[in-house]
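Structures for review follow.
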Structure 1
Amino acid sequence: MGKKLETETLDRILRILEKWKSNVKNPIVENVKKEFNDPFLILIATILSLRTRDSVTEKVFEKLHKRVRTLDDLESIKTEELEKIINSVGFYKNKVKTLKEIAKNLKEKHNGKVPDTLDELLSIKGVGRKTANLVLIEGFDKYGICVDTHVHRILNWWGYVSAKTPDETEMELRKKLPKRWWKKINNILVTFGQNICKPVSPKCKNCPVLKLCTYSGKRI
């Protein structure tokens, strides 16, 4: 962790990174939103992406989308077939269970529609805060703060938050992060974390915000 980063400096950093991000490949869920703008497919893509590299998630989503495009498709597909399609993503057997639970829950409790409130999304077995917030943001354009591992790591590195878990980071951000960044911070820092501010061997020499970085472990 570095010395404490103030909100004013974070605002400058995020403005710079938002411009930088326009020339870098988007995270998988953002791409699914742009292509389909369907909360159901956004929810599926988010589940697939957990603990999985975007390059892998993208290929698996494309393969799954040929077979599963609607809730009825997800409900009717056999578990064994679903496992074969998504077995490249991390923890795929758990994700199969979650996807099947989603199909059951949406049919029985939500009239076949993905709910658009945090509490309702969290009531679905296997759906955590990161997933629920991302679906609210990308699926419904509602306010939420999605905290990916990159977001959690980088903001703790900068000293903007001091939290042990992503959920704790989310709660700190809800108290202090200006609302204009709530919907954007995850996509900005995930892209930044995947390409520059990596957990191992960060590319500090190529960092567009190096002069503003407070991380004590930066490599220059």
Structure 2
Amino acid sequence: MLIRFFEKPVRLEYLHKWLARPGVKILDVGCGNHSPSRTKRHYPECIYYGLDKTPYHHISREDQICMEQFFEIDLSIPDSLSQIPNRFFDCVFLSHVIEHLKSCSELITCLQNKLIRGGAIYIEFPSPRSINFPSMRGTLNFYDDPSHVMIYHLEEICAFFPDNEFDIIKAGTRRSLKRILLLPFYALISLVSHGYIGGSVLWDIFGFSNYLIAVKK
């Protein structure tokens, strides 16, 4: 129970209103780092669909069991999402994906079509401010991750959501009060688990990420 409290991703806390519904259908774009099993532990009645470029990016046997279906898709290929049904999902996660793409407008537009009316999309990505943060193992500066190729501004991403089709209900800098107040505990967990304190432990206190939640009308 205590592990579940500490491991719960911020996106799940922000989207609780949608995820608490029985049978909620989730599309997680970039579902590595054990996102399937973590999501299912908190919302066991959800129907989870994962998408990633490779099924081997920190996806365990437990993660595979948690997924209704896995889509192995390279997002850099045009029309790569055509195999995924439109107007089907209640929630779409797009967390720390777009910074790995030279262009994200087509991807975001396509994902908008995957949502049902009233469905929510969560997008999180490094803030432009992160280029000035200290370099740290586990990524605190944008350039700590060599696979990062593009810096996006929050206003730019918000502009992809037409006012007549979406309501942007939250947008800004990701700052989880829980993760800030319990920073020593997260640092200890990182040290025990990985042998070092990862930069991601400091994301909320530094304001590393920007995010938005948009709901389809």
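Key figures for this structure:
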| quantity | calculated |
| --- | --- |
| Structures 1, 2, by FRET efficiency 1/(1 + (r/R0)^6) of positions 100 and 196 (r between Cβ atoms, R0 = 35 Å, to 0.05): label with the highest value | 2 |
| Distance in nm of label points 7 Å out along Cα→Cβ at positions 4 and 36 from the coordinates reads 2.0; which among 1, 2 | 2 |
| Structure responsible for -7000, with helix-only ellipticity at 222 nm (-39500 (n - 2.57) for each DSSP H run of 4 or more, over all residues; to 500) calculated and labels 1, 2 on offer | 2 |
| Computed 18 for relative contact order in percent (Cα under 8 Å, 6 or more apart) - originating structure among 1, 2 | 2 |
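All of the numbers you see were taken from the coordinates with simple rules; none came from a lab. Only a predicted model underlies this, so the values are computations on that prediction, with no experimental measurement involved. Cβ atoms are built from the backbone, for glycine too; each structure is taken alone.
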